[in-house]
1. If you rank structures P, Q by volume of the Cα convex hull per residue in Å³, for residues 160-271 alone, which sits at the top with the largest value?
2. Among the shown structures P, Q, from which was the value -10000 of helix-only ellipticity at 222 nm (-39500 (n - 2.57) for each DSSP H run of 4 or more, over all residues; to 500) calculated?
3. Given a computed value of 4.2 for distance in nm of label points 7 Å out along Cα→Cβ at positions 112 and 240, which structure among P, Q does it belong to?
4. Which of P, Q yields 21.7 for mean projected area of the Cα convex hull in nm², as computed?
5. For Kirkwood radius over Cα pairs in Å, for residues 104-143 alone, which of the structures P, Q scores highest?
6. For Cα Rg over 2.2 N^0.38 Å, for residues 304-359 alone, which of P, Q scores largest?
7. For relative contact order in percent (Cα under 8 Å, 6 or more apart), the calculated result is 26, so let me know which of P, Q that is.
Structure P
Amino acid sequence: MAESATAMGDDMVEQKKQTVAVVGAGVVGAAIAFELQSRGLQVTLIDKGEPGRGTSYGNMASIALDFAAGSGPTTWRKMPAWLLDPEGPVWLRPAYAVKILPWFLRFLAAGRPSRLREIEDAGMSLSRNALSDFRAMLSAIDAPELMTEEGCLAIYETEAEFAADRGHIDLMRRYGFDFDVVSGGDLRALEPALSPSIAKAVLLPDNKSIRDPYDLVVRLADCARAHGATFVSGAVRNIEKSGDGTAVVLLDNGERVSADSVILAAGVHTRVLAEKLGEPIPLETERGYHTQIMKPGVSMRYSVIWPHRAFMITPTAGGIRVGGNVELAGLDAAPDFRRARVLVRHARRAIPDLKVEETSEWMGHRPALPDTIPIISPSSKMQGVWYATGHGHLGLTYSATTAQLIADMVTGKRPTVDVKPFRIDRY
């Protein structure tokens, strides 16, 4: 990937006066702010809340390199049963069905065989760099200990479950990602906490975990500020061009932030700003739930994902976090924490000795595009505006790589990843 976040060579002297406003202080926005500030630009990070308190606060702390496109024939076959199962991995609130229909039709179209391979190539191009870029970012903020060195286990209760996930396993093989199929005593030796009912697992050694994703975002923001970045608290309502060609970020409180470049990394809320700029994007919220268990009564070496039930169990944030699934209900509907409790029941099936004591429940909004790959792109309507959004379930995974790509484009360097698949006007 591009040069280290801390590189401050002579070629950057002229860039030190360039100003950038980054809208959104989640993991993607904070990583971008840190990277740009470290390259010698003057950054203002803007968010209506404190850094890391949005969706990034509750993610499943996984660096998941095994990208899988959301749509495709396998998903199509499963979707009717998922939607009809009250404890299934996808839950559509009936009142939201009509509103999400255009997005859902695009989601289905993204699963056409010809388009599917393009999406897989694009997602894997980010995955190939994600771990090394993440390590470099952690080193740059002097926090390598935030990443564990253990991998992830994808578990299967039956041979039928394993067979149903074969396409995903073949995808990893095709793109050269390491994995190992384990069962029986070998599986028990890897993770003794797992139930004997778990017949098989796939060990993903490079799918690392973060010890506390909220702490990571705080560290990124703090390090950006230590390099000279500033933080502005406020909700952004629009972006305009000034007479001198700079961009002006307008906040609801009347404050105005001028900058040479503006990066829109506000997750699903980027949709509203894009519409105001005249380039609507099909960005939806895939609401996700987690339960943080601070007294789990068991210890885990690995994070665990159960593909059949579409949820994860991760040791993180001082306890064990159980979360996942997708709820389609929009931004405004109240949380339904029955979803979180369903996942805890599934988790106790996988880990029978799991205790559920000292818990908290959480819901957040994953920014999801119908083709499941992000927008990492200059605006097609306003020069000096850039987008970094739509990462879906992989915001944490792709945060460091996205920061590198955005910083390369803003500073005029040629990205080492082909960014054409991530352009905003691909719709």
Structure Q
Amino acid sequence: MSAHGHPLPTLKVDDLVASMDDRSRGVYALAVGLCLLGVVGFIAGVLSDPQRAWTALVWNWSLWSGIAVGGAAVVAAASISYGHWLRPMRRIAEGLTAFLPVSYLIMLVMLFGLEHVYEWVEHPIAVKEKWLNPTFFSVRQIVGLAILYGTALALVYWSMRPDLGRLRDRVHGWRRTLYDRLTGGWEGEDVELERAASARAKLAPAYAVIYAVFVTVWAWDWLMSIDPHWFSTLFPAWIFMTYFLGALGVTAIMTCRLRAYPPFANAVPLRYLHDIGKMVFAFTVFWTYLFFAQYLVIWYGRLPEETGFVKLRLWGAYEPIAIGVLACVFLIPFLGLLGIHSKRNPVTLTLFSTISLFGLWLFHLLLVAPTPYPDFIAFGWIEALVAIGMAGTFAMCFLTFVRAFPPLAIAAGLPTEEDEMKLRRETGPLHD
């Protein structure tokens, strides 16, 4: 029985392994091409207009890296709350973390371009100089993101390890070599299931705390310090909820996409799409609540050091972007996902999740670009190439993950045909 009161479909492991080779190689090649195009575009941008190139890199890296850590946060939240709604989609959310190693390397590169984006590098703020200085900033990022990313990847590893041990005799070639390395010291399925459950029980709440702490520092450093005179105590909470919403949206999109491949379609019936749709809808509302709560206090207080940041982004040259953010992140998904049918329909769920994701991308543009470019919307060929390159890199990492590993959690998910036969031998035929 499932948590919803419906019988769980039986999972055919051989079909799942076979499906790992069925996914479109054309999409993967396109993602690789976009990644390379982005690299070329960024290099060309640095040579022609370095400030615009580095600024575009900061906002696109922040979005996709945030979605990657948000994927682990979704998994951690579901584990802590014993949420069964994520069970058939858990591996998709975990796959978002495949971008983290690449994100860390990009972050190291970004440390060499801080002076092109952050004015406090060349013009220190006296009262904030101990915090906002390039050396301490770099140390915080190198150490902090290593802890954040490392914990996320550890959580995913212990979630996947029982499945990899169970599948390693069914895969061949490079997958078999990879699975053998990842399951070193295998002690048998029953023992490994217990070890993995114990590790996840410890890592999930630990990651939830680490995510809140280090994404708060991330929000201060990479986004708030764009304007070193502005501050908001609610801003970090808004940002880590932004990444949580983004991760839910990408999980919904990829779940709908992968349902085209059996046996994934049988394992993720429409009621599970309804669950992820409700989560996207709920956190869309919560994201907007955090925006309004922050805006209301700033509007009421009317302090120049607070209102300047908001005025620059909501009026003037960037007013169309602000309207687009409100429409794409809140208004359209809110109205579109208000009913039951749109949550259960893969087409509409994909559509409204994609619109929300586009709105979050505009949101990061709105956070980063107006301070260095207050008089015009800084978007041209440099920003376009960096944006599609970063999106392509993220897609390439995710597709690499789902080509290497099964998109469904086996050991802690659906019953396999082997489980069913064993249970029949022990207790007789299965009953709903």
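Values quoted throughout were computed directly from the atomic coordinates according to the rules given, and no laboratory measurement underlies them. Note that this is a predicted model, so its numbers are computed, not measured. Cβ atoms are built from the backbone, for glycine too; each structure is taken alone.
1. Numbers: P: 223; Q: 183.
Evaluating volume of the Cα convex hull per residue in Å³, for residues 160-271 alone on every structure, the highest lands on P.
2. Details: P: -10000; Q: -23000.
Structure of origin is P.
3. Values: P: 4.2; Q: 3.2.
Here the read-out was taken from P.
4. Values: P: 19.5; Q: 21.7.
The read-out comes from structure Q.
5. Numbers: P: 12.1; Q: 10.5.
For this comparison of Kirkwood radius over Cα pairs in Å, for residues 104-143 alone, the top structure is P.
6. Working: P: 1.19; Q: 1.46.
With respect to Cα Rg over 2.2 N^0.38 Å, for residues 304-359 alone, the highest-scoring structure among P, Q is Q.
7. On the way: P: 26; Q: 33.
Clearly, the read-out refers to P.
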